[in-house]
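Just so it is clear, none of the values below were taken in a lab; they were calculated from the coordinates. If you're wondering where the values come from, they're calculated on a predicted model, not measured in any experiment. Cβ atoms are built from the backbone, for glycine too; each structure is taken alone.
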Structure I
């Protein structure tokens, strides 16, 4: 295992599967780079992101790379924070289980926009949001998506889109990652006010955002819980397909 600081090398390794590694690729940008620590073993990479509390470990690989990545995680375990979240590909949780109590284990999928033609079949709606909309946006998340992870700095990308009814913000779609440099975007913080669900606003606002992104980046992706049937149906209808599975865990270091 070694700490890795070469962004070009990291970009080449992660760029072999940009749909799987969209978050990591986006974190190579100056916007996120100061909040990251990178570790490599051979061709496999693990990212520790410090911009959230607790930090988040991303260790993802296709089937052919998981044994090598498991070795990296075993070496990395003694130097990880005492508490963190982790996104791990199937089979990798055992590599950290020796030093941590593992909670959660919620199954998620990664999806990528593979059929852009489907966007044309959805009536898109939504206007860009700015920092001036932040108080109202936080209010919408409190009502419709409590506990979500939202980095207000992402409004500076201009890639948050909202729908209003009666002057009130009732639906929003944004990004967790947006990087024209690395040609990736990851949708996030998508929600509709409970009083306006079932009217197609979720699809409309995601379609509006995707309509902008497809002209700017090559890979548009997202993460979603594997049991969120409504969200999976929505995203499939917009042209997304499942490209990988992973688990989200909470890791707490064992004492003694």
Structure II
């Protein structure tokens, strides 16, 4: 059976973030992942210490973290491709590196950023390539792979990466230490056959996340054939964690895991 990590940016949201790690452990998860958990790219030491203490106290392992991605609640989806925001990335990377070194987290998701009006696409792509290379060089020193993720068209503004090929092309241009994040929800929404695709590329992807569609609920709440998906994932040779990055549809949202045990 795959190894499942709770995405505490979406799961256990009835309690404050520092308490969600313990809630995840109580629910049976040994590992967690989360989006960037601070408002600023460079939070103060006290904020980071509180985050690390909550992880340690709960006894869970951090296996995935996002880089600072701008104002996510306000609709932003990353800053890598924004030429005028390189300073924010420069301030963010030392903090991410310190968290990764303290926790052993070895997967960091780098959201690409929206297309900007009046800025040529090739200028943005060059900025993203430089940013990814800088992130990979900085975080690679502590064993981190930086990930590039396609997102659902129509739900994420002018975000330009929608397919595995889109993300793989960006990762190739950026070079070593950069991989692809396979989010079954987003890829399915964009027309992919996620069962066939994970069977084909599972061993090569850097991280996997799951949610059902439509609705982004737990597996089994929508139309994706998750029993087939998990069988294909097992057979593919993928050895990493699977992030449960969904919005629960009700209090029994974890019962789908019982069917896999």
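For the structures shown (I, II), Rg/Rh (Cα atoms, Kirkwood Rh) is largest in I.
Of the structures labelled I, II, one was used to calculate Cα Rg over 2.2 N^0.38 Å, for residues 44-91 alone, giving 1.11. Name it. Only one of I, II returns 1.11 for Cα Rg over 2.2 N^0.38 Å, for residues 44-91 alone, namely I. Where does the value -12000 come from, among I, II, when helix-only ellipticity at 222 nm (-39500 (n - 2.57) for each DSSP H run of 4 or more, over all residues; to 500) is the thing being computed? Structure II accounts for this read-out.
When distance in nm of label points 7 Å out along Cα→Cβ at positions 4 and 84 is calculated, the result is 4.4; to which of the structures I, II does this value belong?
Going through each structure in turn, the value belongs to II.
Quick one: FRET efficiency 1/(1 + (r/R0)^6) of positions 124 and 220 (r between Cβ atoms, R0 = 30 Å, to 0.05) came out at 0.20 when computed from one of I, II, so which one is it? Answer by label: II.
Each of I, II could give mean count of other Cβ atoms within 10 Å over residues 76-83, but the derived value 14.5 comes from I. Determine which structure produced the value 26 for relative contact order in percent (Cα under 8 Å, 6 or more apart), calculated from the coordinates; the candidates are I, II. Answer for the origin of the read-out: I.
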